[in-house]
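What follows is calculated from the coordinates using simple rules that are stated; it is not laboratory data. Computed from a prediction, not measured in an experiment: that's the story for all the values here. Cβ atoms are built from the backbone, for glycine too; each structure is taken alone.
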Structure I
Amino acid sequence: MSKVNEHEVLTLSSAKKGLSYLTMNDFTLLADKAQRVRFKKGDVVVQKGQKANGVYLLLKGKARVHILSQSGIPTIGPGEICGEMSFLEDAPASVNVIAEEELEAYHLDRLTLQGLFELFPHLGSRFYRSLATNLSHRLRDLIGAGLDASAAANRKPS
């Protein structure tokens, strides 16, 4: 097993919008099996219409999630994940994720994750539960933003 940076594992495990059901040991195992990748400002992390072939766990920096139907552009940062919808559905990504600044992330490809989940089923269970929770929160945020915009548009001047 290679040396895993404890600070990075702590970053992943303490992120408010991260994979909340994973344990420190889960993150250590994922970090050990992941490939560290770096992106420059403006680089595409996830390309709309292309399969991500895995997920990215952000370590440093921020990225913007470009959603065409939304006026604001959400930002993700350390400890958060992207590429998960493409991973779950084994389908092309539905949005672009662009590095807003220098970015470092762990990339976990599909085969690596599937192998880990076969060896450690409880890791898989916690991973998928975390993804479901994250996607639910993102959907609620998107619906809330849409309702707020609709309410503002329907307000009549006094």
Structure II
Amino acid sequence: MSAPLPVQPFVRPLPLLALAVMAFNDHVLKAAWPGFVTGKISDVAVVLYGPALLTACWGLALLAVAPLARHAGTRLDPRPTRRRLAVSAAVVAAILAAINLSPRLRDVYVALLSAADVPGLAPGGYRYLVDPTDLLALLALPLALWDGRRAIDGGGVRQETAP
């Protein structure tokens, strides 16, 4: 088997579909039918694509700095690992918990979104309601981990690879 690319956990049906559902929900469904269900759809979608996206970004960052590391005598392995996926899932869970339990951290999150805004993406500005029930979306985390592990294991990645 060939080694998986750093983006392999993300370029799979589950995370890509979750990202598309979130975009459609945020830009169409929430405007037409605001409420509890449309509020939770995006939370579940983030939990389904977030760990794979962070794992892919981590691997791409390692790939980008690998030539510098080789020059310094260090080898970096950008291939995705179960450990990186688990850490990425923990980061997604921690961020979701933080912004849904703390108004102060929610404000920091909204400020970061606003600073990174693509003009026209959020014409009304970014808003986020602190809502502890959004943490129900974390029930989807095992599915995201299962799918990411399938991508990683399908590529024959050694599990002892360091993060």
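Largest in distance in nm of label points 7 Å out along Cα→Cβ at positions 65 and 113 among the labelled structures I, II is structure II. Here helix-only ellipticity at 222 nm (-39500 (n - 2.57) for each DSSP H run of 4 or more, over all residues; to 500) has been calculated and equals -20000, so which of I, II was it run on? It was calculated from structure II. State the single structure among I, II that was used to calculate FRET efficiency 1/(1 + (r/R0)^6) of positions 49 and 129 (r between Cβ atoms, R0 = 30 Å, to 0.05), giving 0.90. Derived from the structure labelled II.
Among I, II, considering only relative contact order in percent (Cα under 8 Å, 6 or more apart), which has the greatest calculated value? Largest one: structure II. Each of I, II could give log10 I(q)/I(0) by the Debye sum over Cα atoms at q = 0.10 Å⁻¹, but the derived value -0.38 comes from I.
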